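Structures given as structure tokens follow.
No value in this document is a laboratory result; all are computed from the given coordinates. Please read these numbers as outputs of a predicted model, since none were measured by experiment. Cβ atoms are built from the backbone, for glycine too; each structure is taken alone.
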Structure P
Amino acid sequence: MVLYLELHIQLYAYFGGNEIHQHLEIDAHAGSVNDLAFCNPAMQLCALPCGDGHDAPVHSVCPHNKENVHFFFSTSVNGKIKAWLYDNMGYRLDYDAPGHSSTTMAYGADGKRYL
């Protein structure tokens, strides 16, 4: 379960019945949270929130890996798609979405892109 509270994201663990425990609170970013994805690069749980960023609001975040390289995509309303590694060094690729429009990206467990 995920709750957004002011500038924080709170993660809760559910154990069945009435057992819900706060697991983690993460400092998020200013502005709204438009999407949230979870992934586990290097066997460590990562929560990827997105909202305001790029040069326009970000609508979608999508984790992916290829040839053992873990990265994620973000897409914004101005039609930009950016690819990021998990190293806090900024985006590595920046390109325009088809038609320069906002898009959502999704990959299946088999590595195929669906959207």
Structure Q
Amino acid sequence: MSVRSTGYTVTEDVLLCQVFLDISQDPIIGRNQSRDAFWSRVEDRYNELRDQNSDVRTSRSIRSRMEIISNEVRKLNACLRQVENLNPSGASDEDILVRAKMFYARTEVQKRFQI
């Protein structure tokens, strides 16, 4: 019988993203590893660096969470590109990002509640 762990916190998500990037951009090993070896390294490093009050995460849990994060990042990136394509006059990069976040939030709410 498996026991489901608690959901990921924002702090855990940030740590997971940092570990994922560090391991995926490792110039020594880089792409010369199997998928299972990669996720095993992510799991080991994540659990090594996690707050001791948070749950130990399995490779499967970590991989699933990264899929969710990656999907949401792609959606936000699409919103960012749409705002950039509007060529808002005088808008700074930060202004564009704020508009993209608002567009992303509005789009996600509409999808969830089918407005």
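Per-structure values
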quantity: Identity of the structure behind 19 (criterion: relative contact order in percent (Cα under 8 Å, 6 or more apart), calculated), options P, Q; calculated: Q
quantity: FRET efficiency 1/(1 + (r/R0)^6) of positions 20 and 100 (r between Cβ atoms, R0 = 25 Å, to 0.05) - highest-scoring structure of P, Q; calculated: Q
quantity: For -0.27, -0.33, -1.00 (log10 I(q)/I(0) by the Debye sum over Cα atoms at q = 0.09, 0.10, 0.18 Å⁻¹, calculated) the corresponding structure among P, Q; calculated: P
quantity: If distance in nm of label points 7 Å out along Cα→Cβ at positions 44 and 68 is computed and equals 1.8, the structure in P, Q; calculated: P
quantity: Parent structure of the calculated result 0, given that helix-only ellipticity at 222 nm (-39500 (n - 2.57) for each DSSP H run of 4 or more, over all residues; to 500) is the read-out and P, Q the choices; calculated: P
